[in-house]
Structure I
Amino acid sequence: MAPPVINLARKLDQFSEQWTPKVIAQLGDYQLKLAKLAGEFVWHRHPDTEEGFLVLDGLLQIDFRDQSRTLRAGELCIVPRGVEHKPVATAETHVLLLVREGTVNTGDAPENLLTNDSDQWI
């Protein structure tokens, strides 16, 4: 049986809330998640896994304690495990996230209003 084709634009049309990653596929123990980002996230780290950010539309800055990286549409950055970071999007930005299944979006930061269920499928 042939696997389904996932249309990212259609998936993005299914939600409007920001900083709430939605799972769209699973690859081994990693999940691919779509998210809409705007404003500043919280400083956090993921001690047990890497986190990938692929910008689909917009502009994403990822702050690190000693520098920043700016990603445009079509650019990817993999944050190594244990590295503290803070995503910032001055305008709504659409991203595809690559994270290990069960990873909490706010990592080791105290639970807050931006913390959400890591397994919300669309």
Structure II
Amino acid sequence: MKDEKFILYVQTSDVPERQYSPLVLAQTAKNMELNPKVYYLGQALKMLLPGEAEKVKLGAFPSIAEMMDKTLEMGIEILVCEASKQMFGWEKVDLRPGVKIVGAATLNDLALDAAATMWF
């Protein structure tokens, strides 16, 4: 059943310039009393490796690590595709604290439930 307040932001890239949009938009949605979630898939998982998000800071924005921490502190889930972890052979790799590993079918379920889905 669609949740008219649920927006799903899907991050597929590890390109630094593409990291801010889903986090900024999710935080903004939360401040608008919406229900955002951020889902990391494919190449985006590289940003979740220890130390990687700390390396990305563009312009006057905080680092991506700080943006992720704030996102989680606001109660916004950051979900990570288990199949993408397997694709990289990362069975024993620790990812950023606070993220939740979910199955591939979860993305389909979330997309069906969301009022809007945005991909980055």
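If mean count of other Cβ atoms within 10 Å over residues 37-44 is computed to be 16.8, which of I, II is the source? Intermediate values should be presented prior to the final figure.
Working: I: 16.8; II: 21.5.
Comparing all candidates, it corresponds to I.
If volume of the Cα convex hull per residue in Å³, for residues 45-84 alone computes to 70, which of I, II did it come from? Working shown, then result.
On the way: I: 53; II: 70.
Source structure: II.
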Starting from the value -9000: which structure in I, II was helix-only ellipticity at 222 nm (-39500 (n - 2.57) for each DSSP H run of 4 or more, over all residues; to 500) calculated from? II
If mean count of other Cβ atoms within 10 Å over residues 5-12 is calculated from each of I, II, which structure is the one that comes out at 11.8? I
Please compute relative contact order in percent (Cα under 8 Å, 6 or more apart) for structures I, II and give me the label with the greatest value. II
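Where a number appears in this text, it was derived from the coordinates with a stated rule and is not lab data. What you see is a predicted model, and the numbers here were worked out from it, not measured in a lab. Cβ atoms are built from the backbone, for glycine too; each structure is taken alone.
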